[in-house]
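Please find the structures below.
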Structure 1
Amino acid sequence: MTDQQENLAKLYKNIANVIVGKKESVILALVTLLCRGHLLIEDAPGLGKTMLARALAKSLNIDFKRVQCTPDLLPSDITGVSIYNQKSSVFEFIKGPVFTSIFLADEINRTTPRTQSSLLESMGEFQVTVDGKTYPLPDIFMVIATQNPIEYHGTFPLPEAQLDRFFMRISMGYPSLDDEVKIMQMQVDHHPIEDLKPVMLADSITQLQKAVANIHVEPSVHRYIAEIVKSTRDHADLSLGASPRGAIALMKAAQAMAMISGQNYVDPQFIKKVVVPVLAHRVKLKSQSQVTGKSAENILKSILEQVSVPLAAA
C-alpha cells in the first residue's frame, strides 16, 4: 500500500465512523475532494447528507460553514457585502460564509435562481467578485449542496448551467437493517461526530490533489471517455448531452479512483464506476422518454454496454 493510499484509507475509515454503511458515497465524496470538485447530494431528509460534509471537514481540520437556503436568502448572504465605515470614510468588505474550505448549501433548490447563481463564480474560478473587486478563496475549497428530490412545492430547480458546475451528484440511500441498528446504538448518549478527530492535515490533501493529475491516462482511454460523452449527445432519448466539462470531470474522477486503489494509471473499470455520478446530472431526458419511465442512470449504463472498451487497457 502506497503512502497516498494509506492516508486516504485512514481518512475514509475516520469518516466511516460517522457515516455507517455508505462506502460508495464516502469514496465518491473523497474523489470529488481530490479533484477539487463540488458535490451535489440529492436524497430524502435524515439520511446523513449534512453529517457527511461535517465529518469530512472535521477529519481534515479545515473550516466548515453552512447556509440554510430559503427563498429570502440574498446573494450577499453568501458572498459578503461592502459596508461603509464612517470612521475611515471607506467601504469595507465583510466576507460571507462562502469564504471557507467546505461550504454547505443546505437545500439549495429552496433559494432563488439569483442566489443560486451567486455560487457560479466561486465554484468555477475559486474566487468571488463583489463591487468590481475580486477576492480569492482558500486553496482547499469545496461546495457541498443538498436537495430533496421528493418535494417540489416552493423549490427552484437548478438550471443546467448550475448542475454542470457540480463535479458529481450522489445519493446516500436508506441504511440496511443492521446498519440502522448500529446507527441507533452509536447515538444513545451523543452523536459520534462530536468525538471525531482530524487524521490528515490540509497540506496533505493539497499534495494529493496535485498528485491526481500525474496519474497516467492512455490516449486510448482518452478516446474511450470521449466516445462515452459523444454517445450522450447522439442518444435518441436525450435532449441534452454531456459537455466537455463532463468529459474532463470523468477523466479526473477516474484518476482519483486509480489513486485510491493504489494504481498509477487509469483502467477503464474506474471510468465505469464513476460514469453515473459524474454524468447523470449533466444530461437531460426528452419529455417522451420521461413519460415512459426511462432514467439518465439507465441510459448511461446502456451506453457503457455499447461503447467498446480499449483492448490495450482492458
Structure 2
Amino acid sequence: MIEVQSLTRLYGSTVAVKNVSFTINNHEIVGLLGHNGAGKTTIMRMLSGYLEPSDGSILIDGVNPAGDSRAVQQHLGYLPENLPIYPQMMVADYLDYVATLKGIPAPRRMAAVREALLATDLAAQALAPIHILSRGFRQRVGVAQAILGQPRLLILDEPTNGLDPHQTEHMRRLIKRLARHTTIILSTHIMQEVDAVCDRVLMLRDGRLALDQGLAELHDTKALSLRTSMTEQPLASYLQRLPQVAALEDTGTDGGCMHFNLYLHPNVDPDTAANNIAQCVVKAGAKLFQLQVITRDLESVFREVNGYGD
C-alpha cells in the first residue's frame, strides 16, 4: 500500500507539488494525469526515492523511501519518460546489468532476464544492440528493465510512447497481467490508455491534487437522456414527480420530438429509474424513442478540472 500525506516539493521558490495526499491499495492500476508542469514527474520521482519531499510523508508498504530508498527500490520498477540506456549494449546484456543493479541474486538473474524478455516480446531481439532497434522496441526494452524481478510497485511514465497500435494493445494486456501481483502507477497524456487499463485516476493541476476518483464512478453521471414524441399531457411535470428524479432539464424540441435530461438521486438504481420513466412516458400517451444513460468521457473531465471548455 502507498500512503501519501501532505506531500510538497519546492525547487527554490518554485512550488512543483503542494499538499498532495492519496492512498493506493495493493494491485490497483492508477492513472496519473495532468498538463506538463502539473507535478506528475516530481511525484513519481519522490515515490521512487530519487527526490526527497520538502514537506509531507510517503510510506510504501510501511517504508519511507526518503529514509530507506534502497529498501523501496529493491521492490520498485520505474520507467521514466526518457530512459537512459546504453545503445551499444545488447538487449540481454543491458537487462542483466540492470538486474545486477537491482540486487537480483546471480542464480536468479538469468531467469529474471528471460521472464522480462518474454513478457515484452523481446526474445527475438535479445542479442541485438539496442541502437539498431526501432523506437517502439527501445520502449519495450525500457518496460523490460522496469519489470525485472517482479517488482511490487511499478511506475510507468508514458509506457506506450512510440508503440504502434498492435504493440500498444500488447502493452495494455501486459499491464493488466502485471497488476495481479503489482501495484501500478501509470502517467500518460493519452486518455484512452487510462480508460483501457486503470481502475482509478489522480488528476493534478498546478501541483495540487484536483481529482481522485474511480473510473466507473467518474464516467457515471447519474443522468438519463430521454427523447419522446409530442404529447398534449404535461409530461415534464409527471417526470418530475418520480421519486428517482432529482432534477429535470427540458432541452427543447425538434421534428416533433421532445428532449429531456433527467438527473437521478445518488443512490438510485438506473435500471429501476429507466423502467419508471418509460412507464410514465407511455401513460402520458407519448411514444418512447430513446432512453439512455448519459456518460462523461475522461477528456471532458480533464477539461473541467483544468478550467476550460470545449
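Read-outs: derived from the displayed coordinates by stated rules, not from any lab. Nothing here was measured: the structure is a model prediction, and the numbers come from that model. Cβ atoms are built from the backbone, for glycine too; each structure is taken alone.
Data table
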| quantity | calculated |
| --- | --- |
| Of the structures 1, 2, the one that 2.0 was derived from, the read-out being distance in nm of label points 7 Å out along Cα→Cβ at positions 161 and 233 | 1 |
| Winner on distance in nm of label points 7 Å out along Cα→Cβ at positions 217 and 249 once structures 1, 2 are ranked, highest first | 2 |
| Comparison of 1, 2 by mean count of other Cβ atoms within 10 Å over residues 225-232 - largest value held by | 1 |
| Structures 1, 2, by mean count of other Cβ atoms within 10 Å over residues 49-56: label with the highest value | 1 |
| For 32 (percent of Cα pairs over 17 Å apart, for residues 169-208 alone, calculated) the corresponding structure among 1, 2 | 2 |
| Per mean count of other Cβ atoms within 10 Å over residues 9-16, the highest-valued of structures 1, 2 | 1 |
| Which entry (1, 2) yields the derived value -13000 for helix-only ellipticity at 222 nm (-39500 (n - 2.57) for each DSSP H run of 4 or more, over all residues; to 500) | 1 |
| Which entry (1, 2) yields the derived value 18 for relative contact order in percent (Cα under 8 Å, 6 or more apart) | 2 |
| Structure responsible for 18.5, with mean count of other Cβ atoms within 10 Å over residues 25-32 calculated and labels 1, 2 on offer | 2 |
| Structure responsible for 2.8, with distance in nm of label points 7 Å out along Cα→Cβ at positions 57 and 297 calculated and labels 1, 2 on offer | 1 |
| log10 I(q)/I(0) by the Debye sum over Cα atoms at q = 0.07, 0.10 Å⁻¹ from the coordinates reads -0.29, -0.60; which among 1, 2 | 1 |
| Which of 1, 2 yields 66 [percent of Cα pairs over 18 Å apart, for residues 81-240 alone, calculated] | 2 |
